[in-house]
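Next up: some structures, all given as C-alpha cells.
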Structure P
Amino acid sequence: MLNELEHKWQLAQSADLGERAKGVLQVLEHRFCMERIGRKHYHFILKDNWMQIEVSKHIGFPTLYIQLRSEFLNVKGIEYAKAHVRNIAEQFIEGMPDETVSRVDIFVDFISDMDFGKIQDEDWITRNLVQKNISGGVCCGWDIGRRSELSMRLYDKTAEIKIEQDYFKEFWRKAGWVEGQKVWRAEFQLRREPLKQFSIHSVCDLIKFINDIWQHCTNKWLRLSVPNGTINRTRLKTNPWWVEIQNVRFGDGKFTGVCQKPRKDRMPEEKRIYPQMLGYLCSHLACNGQSDINPNTMPHLIRKLEEFFSKRHFEGQGSFNKMIKTKIAEKKRQYNIK
C-alpha cells in the first residue's frame, strides 16, 4: 500500500493536469482524492465526502489519522461509521489495533425565544475565557474556552450552515422545525486530554460515557446563571433555559433512516453551479449584442472560449479540446468520481 500511496502522491504533484487527474486511490467502494500537500508527520492525505484519511510514514506517530465528516456520522450513525471506517483502515494496516478517539464534537440543536444578546459575560459560571460574538451589531453567539482542550460554542446554526450541510434541515424538519425558524446550536468540543480524563479511548467508550460527558460539560465545566446581585456566583440559580440544555440525553447515536444515503463524492450541488453559469452566459450574450438565446448561442460561446484560451493561456499546450478533457479529468479527481 505504501508504494501505491507514493505513486499516487507523485501523480498528484504533476504539473500536467492529465497526470494529476490520476492521483486517485480506490479503497473498497471509496474513490479518494490524493491531496498535493500533506501536513506535519502525515505525508499522504486522502479525501472524499465521508472522511479524510492522513497516513504517516514516521515512527512514533499513529499510522492513520481519520477525520469523519459530519454528514457521514449524522446520517449513517456512529455504530455503522465505526465498522465501516475499520474496514477502510484494515486496507492500510494489517492486524488493525483498537482505535483511539482524539477529538469529539457533541452538540444539540434547538429553537428558543431567548434573547441571547442580553446574556452578560459574568452570567456564565466557568473558569474559562468567555467571548461574545457580534455581527452587524447583533449577538450571533458565544465562545467559551476557545482553543482549549475543552471548549464550547453557542451559535446561530441557520446563519452559519453551509450549502453542503443542507442535510441538517431534514433532521430539523423531523423534529418539527419550519423553514425560517432560527436554529441555535450548543456544541462542546473535547480533545484528547479531557477524553483521557473520562477514560475514553475507543468509540465504544464514547458511546458508553457520552451522557456523563454532557453532564460534566453543562454542570461542572460551564453553567449559565440568573444574576441577582449575589457576590458568591457559584450560588446563583441556573438559567431555566440552560436547565433544558443540561437535561439533554443522547440515545444509541443512530440516525439512520432520516436522511438519504450520504454521497461519497464531493460534487458541488446544482444550485452552486447553474446560477453562476447562467450569469456568465447572460454576460456573454450582452457583451456580444444578443438579447436572447438562439441556436447559434452555444457554438458561438465555444468558439469565443477557444479563441480566448488559445491566445492567452494555453499556447503550446495542445488543442482546446485536449485542454478541456484534461480539466474535466482533474475535476473528476477532485470530486471523487469516475
Structure Q
Amino acid sequence: MQNHILAMEQRKDPNILSIIAAGLAMMSLVISAVLFMYATKIQRSLKEEIDWLYTLLRYFENETETQINLLRIDIRNLNTEINTLHTDVERIENTMDNILTGIRNDISSMRDRIDLLEKYIIFIKDWMNTSKEINMSLIEKGLSRCVSGGVFDVECFVNYLYYTKGIRYEADPKEYEKIQKPNDFLIRKEGDCEDFAYLYTVIINKLIEQGRIHTIKLAYIDYLSRILFGPYVTSKNINISDKKAYTICYESFEEEAGHCITGLCNYSSVVDAAKLYFSYDILDNCVLFEPQTGFMIYRFLGYTDGYNSYDIDRVIILIGDGICIKGGEWFCVV
C-alpha cells in the first residue's frame, strides 16, 4: 500500500513542477511584455522630450542669434553715434576756441579804442577849454560898431567880418574836416560853415557872460512875401535873456552833404539838447540864423532864410559848453 501511494506521489510531482514552471514562464513573459511596453513608452516619451528639448534649443539658438545680430547693429549704431559725438565735440571745441580768440581780439581792440577814446576826450576837453577863449581885441572895432544898447546886430557884424577884416569862405578838404578855434579863424581869415557858426557861438556867449547884450538882431525875409511881392529885408530882435548860443551841424537829405548854423537855444547845456530824440525837437527850441549872412532861419515848408532852403535831415553835432556828436546815439563831452 505504501509502495502504491509512493508510486502515485512520484507520478504527481512532475506535473506540478511543470505547471509551476509554465506559470513562472508565463509570468516571465507577462513581466517581459509589461517591461517592454513600459520601456517602449519611456523610450517614446524620452524621444518626445528630447525632440522638444531639441526644438527648444533650436528656438533659443535662433533667438540668441537674432538678439546677437540686433546687438551687433546696436553696437555699430552706438559706434557711429560715438564717432559723431566725437566730431561734434571737436567742432564745438574748435568753435569755442574761435569764439575765445574772437573775444580776446575784441577785448584787445576795445581796450585800444577805449585808450583812443580817452585821448580823444582829453583832446576835446583841451580844445573846448582853449577855443572858448577869444581875444576880443581882434573884433572890438566890429563890436563897438554893431553892439548898441545891449543889442547885437548880426548882419552888421557879418559885413564887418567880410569887408573890414577880410574874412572869406574857404571849404576844408572832404577828407579833413576840422573846426578852427575863433582866434585862429580870425587870424587866418578863412574858414567854412562850422568855423563861422562856432565863431558866433563863442562871441555871443562871451557877450552874454560880460553882460554886454540882451538881444540879438537878425535880418529877416518873409518867404511868402518874397514870392508874392519880391524880397524885402526887415529884421527881428530876439531876446536872449534865457538863451545860449550853440553851433548846430546837420546832415542833409542829399548824400555826403551837410551844413553848420548857429542857434540861440533854451538849453542850459548841450547834454539837455542831446536828450531829445528827433532833430526837429532840438531845432524847435532854438532861434536859428545863418552865420555867413546874419539872416534868420525859420520853418516854412521846411527850413528857409527867405532866400535859401536848408535841407535838414538830422542834427549830428552840437557845440556849446561842450560837444555832442551823434552816431547811433549821442556821445557828449562837457
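Each value in this text was obtained by applying a stated rule to the coordinates, not by laboratory testing. Bear in mind that the values here come from a model prediction, so they are computed numbers and not experimental data. Cβ atoms are built from the backbone, for glycine too; each structure is taken alone.
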### Summary
From the coordinates of one of P, Q, helix-only ellipticity at 222 nm (-39500 (n - 2.57) for each DSSP H run of 4 or more, over all residues; to 500) came out at -19500; that one is structure Q
### Message
To test your reading of the models, identify which of P, Q gives 1.01 for Rg/Rh (Cα atoms, Kirkwood Rh), for residues 206-293 alone when calculated.
### Response
Q
## Note on the structure
With mean projected area of the Cα convex hull in nm² computed for every candidate in P, Q, 42.0 is reproduced by structure Q
### Query
Rg and Dmax of the Cα atoms in Å, for residues 38-197 alone computed as 18.7, 56: which structure among P, Q?
P
### Query
Given that relative contact order in percent (Cα under 8 Å, 6 or more apart), derived from a single structure, equals 12, which label among P, Q identifies that structure?
Q
### Task
Work out which structure the value 2.9 belongs to, where distance in nm of label points 7 Å out along Cα→Cβ at positions 54 and 214 was derived from one of P, Q.
P
